Structure 1
Amino acid sequence: MLAVLNDVAHAISCVVPVYALDSTSSPNVLAQTDLIDGKFDRGAMTFRTKDGRELKHLTVQRGDMRVAISVLKATNATFGRALPR
């Protein structure tokens, strides 16, 4: 289940900006280069950059989430892992 949540977060990040709160509590958008090279982890609760930084407190704007849902539905995006036989 955690892998599916990580995959969904990655798909959302391809469509809309994802923000992480830093130590000053101001939201900073994750750079596209970080999103390409890094990965979501722990059910998309954290994001690990290629250089090993772990970003927490991830969020998207509500309006952007609506856009992401519309785009993913329009593209018939599916998420899940095949179960071994």
Structure 2
Amino acid sequence: MKSVKIRIEPNNVQRTKFLQHAGVSRHAWNWGLSVCIESLEAKTKVPGAIDLHKKLVSEVKTANSWYYESSKCAPRGYGYVQ
């Protein structure tokens, strides 16, 4: 077996995009977690992934325009940085 080590050395623009992507992802995760916790405390049905995504797009992304500066995959937790 053979292994290859790769080091990523991003320039300033790429580093900014990486951090921006991580920030959007983290914000979406924390928002989704708070929605789920509120549902559990209210003893209502916990929303699924599709419901959370629809709510995120309709409520959070319209209020926070900086979401659109990142990839659409960032709030989903996986991703691709352009």
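Values in this text are rule-based calculations from the coordinates and carry no lab data. Keep in mind that what you see is a predicted model, and the values were worked out from it rather than measured. Cβ atoms are built from the backbone, for glycine too; each structure is taken alone.
Comparing percent of Cα pairs over 14 Å apart across structures 1, 2, the highest value is found for 2. To which of 1, 2 does the computed value 41 (relative contact order in percent (Cα under 8 Å, 6 or more apart)) belong? Value 41 for relative contact order in percent (Cα under 8 Å, 6 or more apart) corresponds to 2 out of 1, 2. Structures 1, 2 were shown, and helix-only ellipticity at 222 nm (-39500 (n - 2.57) for each DSSP H run of 4 or more, over all residues; to 500) at -12000 was computed from 1.
Of the structures labelled 1, 2, which one yields 1.8 when distance in nm of label points 7 Å out along Cα→Cβ at positions 5 and 69 is computed from its coordinates? Don't jump to the answer; show the numbers that get you there.
Values: 1: 1.8; 2: 3.5.
Only one of 1, 2 returns 1.8 for distance in nm of label points 7 Å out along Cα→Cβ at positions 5 and 69, namely 1.
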